[in-house]
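Structures given as C-alpha cells follow.
Quick note: the coordinates plus some simple rules give every number you see, no bench work behind them. Everything numeric in this text was worked out from a predicted model, so none of it was measured. Cβ atoms are built from the backbone, for glycine too; each structure is taken alone.
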Structure I
Amino acid sequence: MRLYHGSGQIVNNPKFGAGRAYKDFGPGFYCSESKDLAAEWAVTPSSNGYISSYAINTDNLRITDLCSSRYNALHWLRVLMDFREFDAGSTLLHDAKEYISRNYFVDYQVSDCIAGYRADSSTFSFAQDFLNGRISYQRLRSLLTAHPCKQFVIRSKRAFDGITYVSYETAECSDFYPAMNSREVALLKAAREPAGAGELFITQMIEEDIKSYDSRLR
C-alpha cells in the first residue's frame, strides 16, 4: 500500500509512540491513501506544505476500516468519542453518548491500523450536531460520504516497522487550499438543508434503542 502524510515538514522517519492522544483515533501516524487529500492537509491559506510518501506491507496487519460495510457512521462516532471531547452540559448529549457506547462498540484496541473519516472542524461539528439532535443520522452519514476524507492511522509497533519512506514533494497552497475550502462550503450548505421524511434523529434512536443491525441505518 502507498500512503501519504501531509504536514508543514518532511517526515522521513515516522516514530512509534509519537502523536497526540486526543486525535481522532488516538496516538498514531495519520496518513491518507490519497495524495491530493494529504496535500490539502499539509497547506494553510498562505503557506505551502510537504507530502511525504511511504510504502507499507499490510498483509499481516490487523486493520479496522470504519468506512467498510461492516460498520456504519455510529461505529465511527463511537471510536471518535474515545479520544475527542464533545461539549458537555446537555442531558441529550449525555444520553446520546451512553446509547452509542452501549450499541456500537468497536474492538479496535488490538488493531495495528485504523481507517476512517477524518474529523476536521466541520465534520466534528456535524458529529456534535447529531449528538445534540440538530441533524439526523441520515444527514450525518451523507455528510461523511459525500466528500469522503478518509485517513489511515498507523498505530502499532509492528505496523511502524513495516513503513518504508519513499519520497516527498511540495504541496502548493494556491493549488490545494481552494479545493479544501470549496468542499467545506459545500458540506456546510448541505448540513443546513431541511430533514426529509423518515429521517432518524438521536432522540428516536434512544427511545427505540435502535441497534447497529437495524435496516434503517443502511
Structure II
Amino acid sequence: MNNIVFAGGVVPQDMRKNRRLEIIVPDEGEIIIVPPACSYGGSTDGIHICIEQPLINLKQTVSVPDVENGGIRHAARQAVNFFNGNCGKKATVLSALGNLLTAYAAISTDGDKSFSPTVGIVVEMIEKNVSDKGFCLETEIKKLPLNYDYIRKLFKKETGATPREYLLKQRMELAANLLTGGAANKYSEYTVSQIAEVCGFSEPLYFSRVFKKYYGVSPSGYKN
C-alpha cells in the first residue's frame, strides 16, 4: 500500500491506466492531487509522484497549498532522489515516503471526512483498537446491522483497501513510527517485542515476519 512506483518529470502513459494516485509538484504554486481513475488537463511541469494502491478517500482532482514548511515538496524531491538512485534501502525509503505523501494528501484534502456512515464506523473502530491484540475485526463488523460482504466491498470502494488491509496498514505505520522514535522519542528505547505489543501483536516473531513482508526489512533493520 502507498508504494511509490514512479518519481520524476514525465510519467509513462501506463502509469495513468491503473489504480494509482498522482501528486504533481510544480516548482512553485499549489500542489495538484490526482486520485485514481481521474485525470488532469493542466500544466504537467514539475515533479510527478505515482503511488500504487493509495489509502485515500478522494473522488476528484484538486489543487492544494503545500503543508507547513514545504513538507510535500521536500518529500517529493527526496522521492525522486531515491527512485533514481541505488541506495541499499531504496525500497524501504520509498515505502515510507509513499506513506508520508499519501498522508499529506489526505490531510490537505480532508479526504477522511467524506466516508459514508458505515465506513466511518469501521474506520473509527479500527483506529480505536489498533493497539488491542485481542481485537477481532471480523467479529466486530459482523455485529453491525448490515451484510458483512456488503460492508467489506463498500469499505474497499471508499478506502482502496479491505478492512483487514486497513487495520494492517494502521499497525504497520504505527510500528514504523515507533521504531524510528515515535512521538517525541517516547518509544525510542522500546524493544521489538514491546513495540509488537503496542501495535496489537501478541507474538513478536509473527510481528517481525509481517513487518518484513510489508516494508522489505526487519524491524531492527528499519530502526537502524
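Can you say which of I, II returns 18 when relative contact order in percent (Cα under 8 Å, 6 or more apart) is computed?
Details: I: 30; II: 18.
Working through the options, I get structure II.
In terms of distance in nm of label points 7 Å out along Cα→Cβ at positions 131 and 147, which of structures I, II is highest? Walk me through the numbers before you get to the answer.
Working: I: 2.4; II: 3.8.
Answer by largest value of distance in nm of label points 7 Å out along Cα→Cβ at positions 131 and 147: II.
Please state which of the structures I, II yields -14500 when helix-only ellipticity at 222 nm (-39500 (n - 2.57) for each DSSP H run of 4 or more, over all residues; to 500) is computed from it. All intermediate terms of the calculation are to be shown ahead of the outcome.
Numbers: I: -11500; II: -14500.
Answer for the origin of the read-out: II.
Starting from the value 3.0: which structure in I, II was distance in nm of label points 7 Å out along Cα→Cβ at positions 43 and 59 calculated from? Numbers along the way, then the final one.
Details: I: 3.8; II: 3.0.
Source structure: II.
As an exercise: log10 I(q)/I(0) by the Debye sum over Cα atoms at q = 0.11, 0.21, 0.25, 0.28 Å⁻¹, for residues 99-170 alone, calculated from one structure in I, II, equals -0.42, -1.05, -1.20, -1.27. Which structure is it?
I
Another question, if that's okay. Consider the structures I, II: one of them gives 1.6 for distance in nm of label points 7 Å out along Cα→Cβ at positions 11 and 155 as calculated from the coordinates. Say which.
Attributed to the structure labelled I.
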